[in-house]
Structure 1
Amino acid sequence: MAPADLFPTLRNLPRADKLKVMQFLIAELAKEEEPTLQAGATYSLWSPLNSHEAAHKLSQLLESDQKSQDA
C-alpha cells in the first residue's frame, strides 16, 4: 500500500489514534536507526572515572569561568 493511500484514512482518525500512529512510526524508525542491545551481552562504555586529562580540562574550564565572573 502506498503512503498516499493511507493519508485519507489517517486524516479521518481521532487525535488520540493519530498520536498512537506517530508513536508507532517513531518506534519503528528508532529500531531501524539504532543498534539493538543484546540481552546478556557485555558493552564497553567510556567513563570520565580515572580520566585525569578530563578532570584537568574541567578544572581549567571552571577556573576560567570563575575568573570571567569575577571580572
Structure 2
Amino acid sequence: MAELKVDVRGETCPVPLVEMRKALRKAAQGDIIEIIGTHPASKKEIPMAAEALSVKILSDEQLGNEWKIVLQK
C-alpha cells in the first residue's frame, strides 16, 4: 500500500481538486492519499468530490490556516 502526498498549500480552486483527481488516478486500490491545503472552499469540495467518487475519507482536519484531508482509494 502506497501513501501519496498532495501539497496544494497556497493554491486556489480548482487546483486542489484537479491534483486530488490526478493522485486518485495514480493510486492503486487501497492506497492512502493525503492532501494538505489552505484554500477554504477546497476543504469543502474535496470531501464532496471524494464521496461522489466513492472514495473513503479517513480524516478531515483543520490545523490553523491549513487543512489536511486523508483519503483511501
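Bear in mind these aren't lab numbers, they're just calculated from the coordinates by the rules spelled out. The model shown is predicted, which means the values in this text are computed figures rather than measured ones. Cβ atoms are built from the backbone, for glycine too; each structure is taken alone.
Structural remarks
- Origin of the value -22000, where helix-only ellipticity at 222 nm (-39500 (n - 2.57) for each DSSP H run of 4 or more, over all residues; to 500) was derived from one of 1, 2: 1
- Origin of the derived value 11.2 (mean count of other Cβ atoms within 10 Å over residues 18-25; candidates 1, 2): 1
- Mean count of other Cβ atoms within 10 Å over residues 10-17 - highest-scoring structure of 1, 2: 2
- With Kirkwood radius over Cα pairs in Å derived as 11.8, matching label from 1, 2: 2
- Structure responsible for 0.10, with FRET efficiency 1/(1 + (r/R0)^6) of positions 2 and 58 (r between Cβ atoms, R0 = 35 Å, to 0.05) calculated and labels 1, 2 on offer: 1
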